[in-house]
Each structure stands twice: as structure tokens, then as C-alpha cells.
Structure I
């Protein structure tokens, strides 16, 4: 079962794309024809593109802040192409990173870009190979929405989904993959059963909890530092066809947080999230909770909402299909794209806040965040249980609960000065976060300073370094994270 060809792929199949056939190790540049002193590049099933337009597109991501152009872009025709390009890069001192699509990485600060190296367009490998009773085997370039379109009609779904489902399987497994079901099922990396990975040594390895466990644990949430995920087996669970969404407003932050924790501990809902609104100098907090059901067995609203302290008169209840619930952001995304705001800079910041200090830390950050700095972007705030997490390099605070606290800004106006000020504010908030024992979710725009990555991974920094030495000893992979 194959996904449709992406429009950008169609563009690359046109006449303007120029394929590389040779590499000059002295000038460290590519050529479309063999010349004296050049090395023949491997024979790929796909194409290694070097035209200016393709490379310029690859020097972008959802953040639209950092722009590092590669020397070439690989549109792979097979997994073996990725093995070949990593081996070639390692032999000649080049860097490589995989990305969701050319210029389409959903990270916001150049994490999947490769200045002067090779970017791999993972959307070229997007086949759903096998759907079983309890799992699905897919290429890493498959988007979660395509996966859902294939499994939901069978009454199956991955247990945890990000809010925005037009992300790639390999991309979210490389960082964690968080959503409102984490309190039940863990992150997306906690629900992958096995993976095929091309390590920085250029070796294709199948890993799981039973075989090659060190690689399996390193790659899950490993920020692309140890291997490129090329295929994954994702756990599936049975899902009911309908979803009932409850939203309600709070004005008291501690009460809002306490009710969220009550809900994830009681397990009465299938999904729990929340958000913050800043308007006219005031704040409010919105609970969002969802219960799946089948027609004829509707949820008991009173039982589900018992004991909650939301503002009277603010409760709203709406039913939808399960798939429409998972794809609920599609109309908003379409509006942002049509209005041009999708192309504005997005200096996002995602933080994991210890549950014990969530109320005070959130207030501290909100006190420093005027409405204008958000540019109309949302602020997410919801808890999850840490005992559901199993990937060692997804760093989270100690304790039973942590809160995802995300400032999903749009830079308005989209000037360099405004973007720089917002990134600096992000770095300030990360410093404050670390002081209270929190960790950042490493997809945003808060580049760490000297020693920042060491502090982020402690006490596992020595283990992280050891895994790098074992699986990517020549530091070939994903330089955009700026860890090594």
C-alpha cells in the first residue's frame, strides 16, 4: 500500500532537477558530469540532486529562521540508497540528515538541515507494508494521517498521536512524539516495537527490545544522532468509531492543573489536553478531554465530569468520528496556509515542567509573555504520567507527573529583530526551566549555550556520548542539532 506522490516530489521529477554523478573531494563539491579528479558517486535507485532550487528548498523548515543549504539532496529509491549515501558521506567527511520532506521538517531551528552536506528526502519512502492485528510495518516517510486512513477503517489506531498528524513516522520517533493520550500509552517512541535503522557506520540494523537493544533505546528520541530510521513497526490498538470532545474554561490556574491531574489519574477519558488564552490583559485556561465511544453506547457525561471545577456555563460538548477528531487541526492548517501565516517564522518553545512546580513556573513564564509575543499562536498546557515513558534519551523531569508547556509562537511582524528577540526569550525560559528541574522538548527554537546539551542529558550524558561513539563514530549524522 503506497501513499500518493507528494506535490514536491512531482516537481523534483521534472526537468529542472539536476542529478549529481561525481564528487570533488578537494573542492568538496558535486558535479553533474564526471571530471578529472572527481569521484563517481554511488549508483542510486533514486536521485542525488544538486540544482540550486532543490538545495534552497532544503535550507528551510517550519521555523523559517535557520537556513543552511546542503550541497545535495538525496531522493532515495530504496533503503539501500540510504545505506550507500551514509557510507559515502562517512568515507569523505560529509554530513547527512533525514527530513520529512524537502524543506518540510516540522522542527523550527534547522535541526534537520545540513550545511554543505546531504539531506535525505524521507518522503520518497512512504509505503505501508503490512497491517496486522496488533501492529503495522511502515516506511519512515509515511505520514501519520496516511497511516490512520489505512488503519481506522479496520478499527485500529496507533495508541498515541500528535495533535498535527501530517508528520512523518521517522520524524516523531526521532524526537519522542507527544499528544493527549500519553498519560495512557506513553509517547510514540514508547509504542514502536521494532525498527530498521541505518547507523552512522552505514550499517542497516533491525533493532527492538529483544535484538540490538542498545541501538533501539538510543534511536528512540535520539534526535537523529545514532541512526536514520527507515522502517518501523508501530503498535496498534482497537479504537471505537466516535469521539466526544468536552471543553470547559477555568480562570484559576492551580485548580485547572489539579483537575487535569485528577483526570489522567482516574483514567476516565481517552485523551486529556489543555491550553492557555491571553487576551486584553487577562488569562483563562481551557480543558479539552475526549472519550471514544460507539453509537448506542454514548458516554455518561455527568460521570465523566463529576468533581471538576470549571467555570459554570462554559462547558461545550461535540461529537465527531474518531478520524475527524485526530485530524481536527486540518481546517486551521488550511487557513494558516492560505493566509500566508504558515510561512511566517515560528520560534516555538516546548518544555517539560515538573508537576510539583507547574503552577508557579507557568505563572512566571506567562507573566513575561505579553499577548503580542504569541502572534496569535496557541499555548498548550497539559500533564502526562512519567511512568509510561521508556526511551532513555527523551529527557523529562523526575516525579510522577510532568506538564507539556508549549509556546507555539508566530513571529508578527516577521522581522529578523523580532525573531531574534523571541529566540532570546526562549533561551531565558529554558534557563529558568532547568533551574526548577525541567527539560525542553528538543524540537523548538532555543539553541542551548555552552554545556547546554550536557546539562540537558545529565545524568545520561556519558551514555549519550558512548552511544554516539558506538553507532556514529565519525559524527556523520544530523549536525543541525548542534550536539557534537
Structure II
């Protein structure tokens, strides 16, 4: 660093010194100074591709995404036949919310390289052909790492397979639109994993994926046709007459730019919905563009209306079912508990418990266990013995219902219904293959980490079984996890109903 400083004192325009010092400063997160040095170098040699990429990264890391987009666009002009700058351009457009531009550049990025091979690090014992889509997914940029993220349309399962012994061939099915001959060139594999998970956003890609599966005649995990049949609308038709679980009534309004309030009013008139209801845009996970409407006149629909005005959307109107209750330890507030589990090869595995106070849209990173320490006991019980935790046949009923979807791997978010007419039944919020199987760990407990390891062992054994290969010992990837359970000084009596029932429940 001292030598670079001396070089810049001798000549402040020294290109090499400016670039090297900018790299060092970026490593130490001193982005503002690094940007000035990169600009000094680029003004002198504006078509230096590597420096432009570094400049785009630095801009992205400080949140100047539009400027990063402009820099990456110049990179595409300099390397018109390279996929990497096209993918970054697609991801930056996606981060800014320009989805059509993002899909355009994503599709161009896969045309020249349909396959990506991730070879086993030690020895290949299983080869998986994993089907992906870029044109139908949603790309974005991780500002901390400048990595490209697929935020919608896929789950994260392929990244959790045994990388020491499993070779993964990623194939972007979008290329089949312009290069159908690739169907005859697909490399050999033991099993196909369809990683395309959203039946609405990725409908066309799923039809292409089904062509691949039909052509190769290999065992398939998550058949594309089964994913296509797992939309919220299809699930409601599947479960509406099931006496053992509740999946709320829902109506899909396709290709609409009508304002959100009018959509809700029409659904109430035509389909007998009663307030409160949920209105949400299809194709988004994690509660994005999802509103609970208690009163039509006072509700703020602005966020939804803005998205609807930009381009036609598919919208769901969903009947709300109460699952909050008043806990005896906090009688002035409503407590909402939501559970996640994964169906893997026909068996249901518990994953985690989340909760929130006075908020039905339960968030991941809240302080619920600090505020309600007895929930540590609930979570431990749920993850150790879900059959006993929910009582009766509730866990088995949920497992049987999910198996009707025909998927090898699917997630489910659910709660326990509190309305008198549904008291104690499992209330399904979401059941789809898009859910990501990964503990957040910042707030999670060792119980959740242990459940995650157990789930991945189930995935490992199912992949081996579908490929008809003898399973080997799989060491689940080690990530930082709590070493001690959070102290849970329960203030709940031993007679308490762990699923949130009891005398103080909300009716």
C-alpha cells in the first residue's frame, strides 16, 4: 500500500497504481475512495473490460445500481458474445425491477452455453441433470458478494447436494426454443431433478422441462407436469373437500391490470368471499405483494396498484382464516405461529417454527423467541415429535394430503386453525416446491439446525433411491450454528396445549 501511495504521489494519473489501490480498498470496504480511483483509471482507458466489471461491482456494493447497470452494459458491448456480462446485466435489471429487460438478457445469456457442469470434488457416485430456467425466473444481485441470485422460480436444493460425490449438470431449458437439437445432445445422467418450481411464472419453462424428461426416459424428481399442477388454484381444487386439512378458498384472476380494490370487490360479489381476505400477486415468495384486507375503504392498495399498472399480472384472492390467539402470558396481544415442513420422498419432515405478535404475515428475522421464551419449548417439541405435538392424526393427515400432489419434494407452510368451526385442524398457507430449505441461523436454534441436517439426509437417500444407487455416508455441509440452545425458561404450565390452544385463544 505504501508503494502504491508513493506511486500516486509521483503521478496521480498512474493507471496501474489507481487500479491496484482500488482493489485493496474494496477488500477493506472503503468503496467511496475506491470509486474515485477506478474513475480516474477508466477516464483514461474507458474500454478496459476488467476494470469496468470491478467498477460495476463497486457501484453495486454501495447501492448505486443504475450506474452499475450502465457500466455492465458497456461490458456487454465490449464482449458481445460472452455470457457473464449478459447475466450480470439481467441480474442488475432484475434488482431494479425491470423484469422484461431482465428476462431478455437472461435468455440471451443462455443461448451460447446451455450446460454448466459442476463436477464432484472427490469422486462421482451420482450424476444429476438439473433443469433450470433463466428467462422465466427472477434474477438479482447480492450486493455483498456481487453474486447472481435466482430469487423466484427455483428452490436451493441443488446447492445442498453432496458436492464431494455428486456431479450436477445444469441445463437451462430456455435454449430449446431456439436450439431444439439440444434434446439430442443432453449428457448422460442417473436421474433428472426438475429445479423449476413456480407453475405460474415458469409455465412455459416447465413444458420445455417435461419435453426433456419425456425424451430421456430417466427417473425424475419433481416431474414438471406435477409442478404445473401445484398452483394455488390447483391445490384448492385438490384439497377443498378434504375433511382433515384446510386450504383456504382462492380465485385466480389472470392477465389483469385492473386496480386491486376492484379485483377484491368482484371476487366478493362473484365467489362469496368474506372480509378479511388476502390479495396477492402470483409468482412471488416470502410475502411480497401480499395484503390482508380487513376493510375495503380504508385499505391502502397503492403497492399492488403500482405493480399492476406496470404490466399485466396474475392475482389471487384468498379467504383469510384466523390462526392468531391470545396467549395467557400476553393477553393484550395476538400471537401468530407458523410452521414449515418438507415432504421428501413421501415422508414429512419438520423444519422450523416462526412466530410474530399482532402480525399475521410472520417474518423470519424477528425477536419472537426473546419476547416469548416458552416458544423454545414449543419448537423443540415440534421438531422432535410432530405427531405428539399436534396430537391426534393431524401430522399424518397433512402428510397424506401433500402426497396427493405427486411431488417428490415440496415445502408446506401451515398453522393450526382457531375459528370454532375449524378448531384444531391444520391450516395450509402454501404448499409448493419453491420453498428454500435453509436455516437462517442468526436467530435459529440448534433444534432447527438438527432438523435441517435430518432433512438433507432424507433428500440424499431419496435421490439415491430414485437413481437406484446404494446410498453412501453423506456429511451435511457445515455452516455456523449455535452451539448451545437458547435458554428457554418456560413460563407455560405443563397442562398447556402446545399448538396454541387453551382458554385464551382468539375466536
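Output the label of whichever structure in I, II has the greatest value of relative contact order in percent (Cα under 8 Å, 6 or more apart). Intermediate results must be reported in sequence, preceding the final value.
Working: I: 16; II: 12.
Checked I, II; max of relative contact order in percent (Cα under 8 Å, 6 or more apart) sits with I.
Name the one structure among I, II that log10 I(q)/I(0) by the Debye sum over Cα atoms at q = 0.10, 0.16, 0.21, 0.22 Å⁻¹, for residues 183-310 alone of -0.45, -0.90, -1.24, -1.31 was derived from.
II
Supply the structure label, taken from I, II, corresponding to mean count of other Cβ atoms within 10 Å over residues 255-262 with the calculated value 15.1.
On the way: I: 20.4; II: 15.1.
Answer by label: II.
Who wins on FRET efficiency 1/(1 + (r/R0)^6) of positions 175 and 375 (r between Cβ atoms, R0 = 25 Å, to 0.05) among I, II, i.e. which is largest?
On the way: I: 0.60; II: 0.00.
The maximum falls on structure I.
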Computing helix-only ellipticity at 222 nm (-39500 (n - 2.57) for each DSSP H run of 4 or more, over all residues; to 500) for each of I, II, the value -11500 comes from structure II
Value 1.00, calculated as FRET efficiency 1/(1 + (r/R0)^6) of positions 207 and 391 (r between Cβ atoms, R0 = 35 Å, to 0.05) from one of I, II, is from structure I
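Quick check on the output: 0.97 is Cα Rg over 2.2 N^0.38 Å, derived from one of I, II. Which one produced it?
Values: I: 0.97; II: 1.08.
The correct label is I.
Values quoted throughout were computed directly from the atomic coordinates according to the rules given, and no laboratory measurement underlies them. The model shown is predicted, which means the values in this text are computed figures rather than measured ones. Cβ atoms are built from the backbone, for glycine too; each structure is taken alone.
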